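Once you scroll down, you'll see the structures, which are given as structure tokens.
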Structure I
Amino acid sequence: MNDKLKKILRTSLTYLCIVVLTLVLNHFYDQSRTQSYIEEFKERKGAQLLNEISETYKTTVEQHSNYKLNKEMKRKLIDRLNRLSSQLHTVDQQINRGHVDHPIDFTFIYHDIKLVNLTLSDATKDDIIPVIVLHSMEGIGELKKEITYIQYR
């Protein structure tokens, strides 16, 4: 009986070690994939693009508050936001082309840029420009938090 119990314990301990080792290796594998995903996002200048979009929003609010937001400035801001949106879309396609456990979702950033562009292009909506832009800036802040969460989870 004693030998049979030792054999069962030895087998159980072996299986337990295999399960624990598998779980630990799976965790490290997931963590390395997540880190490489975030590093690729940063290498492709995704974080820089988010900062530039945020700076464009800040410039928009600043120009609006100083009464310097004329048609020419609006056109420059719209063009810049469109260019940055296009570049961000390219980065989005490049980093999310494969299977990713927690992909970064940029759809609301594109939607916010579209709203800001529509607001800037319509002269009757000049009074709501700061509201729309501040909402968009909050969206970028939330996305940065999400990226940080993905990186350090």
Structure II
Amino acid sequence: MYNTIQFVHSYWAYLVLIVLTITVINSLVSYFGNKEFGARDFRLALFTLIVTHIQLLIGIVLYFVSPLGAKAIASEGMSAAMSDPNLRLYVVEHPIGMILAVIFITVGYSKHKKKLTSKPKFKLLAIFYTLALACVLYMIPWSNWF
């Protein structure tokens, strides 16, 4: 079960990264290009929200079945997990960074719906989704990806 969930979590991350990058680029180009906010832009922002929330749910399940998650805290103790940089990444840093990214996406999506004109909508999406992309890029365990 662990291997399957880890596989899905790892490959779903590519989808998250691609969709989030596309949404950020679209928001920035549309904001600076003074384009009108349309149904395509709304769907893209919503799809990004959905994809990242699914990744969060997969990650939560993985956290509890992985030997590098809650099981590591139970067996090693929190002080041992915090003293090992690799274990700390998986037990604390990666989950908190990714949860923060999902929060940025959720807040940005919620706030953009309240705006009535295109420019503020794109501005909010660009700001919050870019912050989320920065968190995701910073918290990806790159050593395991390559």
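If distance in nm of label points 7 Å out along Cα→Cβ at positions 47 and 135 is computed to be 2.9, which of I, II is the source? Walk me through the numbers before you get to the answer.
On the way: I: 2.9; II: 2.3.
Answer by label: I.
Given 52, 14, 10 as the derived value for semi-axes √(5λ) of the Cα gyration tensor in Å, which of the supplied structures I, II does it correspond to? Write down the numbers at each step before the final one.
On the way: I: 52, 14, 10; II: 33, 14, 12.
Going label by label, the one that fits is I.
Once relative contact order in percent (Cα under 8 Å, 6 or more apart) is calculated for all of I, II, which comes out largest?
On the way: I: 27; II: 32.
The maximum falls on structure II.
A short reminder: the numbers here are calculations on the coordinates, not readings from a lab. The structure displayed is predicted, hence computed values, not measured ones. Cβ atoms are built from the backbone, for glycine too; each structure is taken alone.
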